[in-house]
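Derivation of every value follows stated rules applied to the coordinates shown; laboratory data play no part. Worth saying up front: this structure is predicted, and the values here are computed from it rather than measured. Cβ atoms are built from the backbone, for glycine too; each structure is taken alone.
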Structure P
């Protein structure tokens, strides 16, 4: 009888550990996804600014570069933030009437490989595999 209680205790402990491990993994995946979404939004906002600078020769919302720069400080390291500050300065020159649109676009293009290291979702989510298998004929 005591052996059954010991085995039951071990099984329950293993089950609890398994559930805790699953919850930790799920929370970790949620963190990866949330971080990706925030970083991707900074990327897309910067892309919009660079595109407007090149195509229109102006930025429709000049204050948006300040917002992008502020969000970027908490999401990226200096390898992104340093060239982003340079783009910030160039967009300031653009607002003063200097034609720097091509320079902004060039600086953005140079940053693309840097963004790729931050925007790669290195951990695959099971739901994505399920969705792919449903779409496959």
Structure Q
């Protein structure tokens, strides 16, 4: 079995609040950068995924649990899993860790939307297949 997708993320000075801790809202932008890399890992280009003329994949829900501060100057390992896939949506889960210790977990729910009708639509079969393969290879749990 191949290892789950991982990315290295360095927290920058600009991410911090006056206390020198990453401002809580910045984690979503960083998680999205990792999501973009994950989409490429699945074999899709930025243009194919984010600029698709037929469908879009907006967020339906986002959640973050902080276990320890994320500090500027530190590089965190981010592990990505796909805990859930339904007819029109899927979830991604990101674990931000440093030296094996979890600092934060981000959970995102993405829904496929028909761009013309502006309503949810089924996950395209090619995408579903790749998500299911990734999920099967790396387990169903976070």
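In this comparison of P, Q, the computed figure 13.1 for mean count of other Cβ atoms within 10 Å over residues 50-57 is attributed to Q. Among P, Q, considering only Kirkwood radius over Cα pairs in Å, which has the greatest calculated value? Going through P, Q one by one, Kirkwood radius over Cα pairs in Å is largest in P.
Assign the value 13.9, calculated as mean count of other Cβ atoms within 10 Å over residues 10-17, to the correct structure from P, Q. Answer by label: Q. Upon calculation of helix-only ellipticity at 222 nm (-39500 (n - 2.57) for each DSSP H run of 4 or more, over all residues; to 500) from the atomic coordinates, which of the structures P, Q produces -29000? Here the read-out was taken from P.
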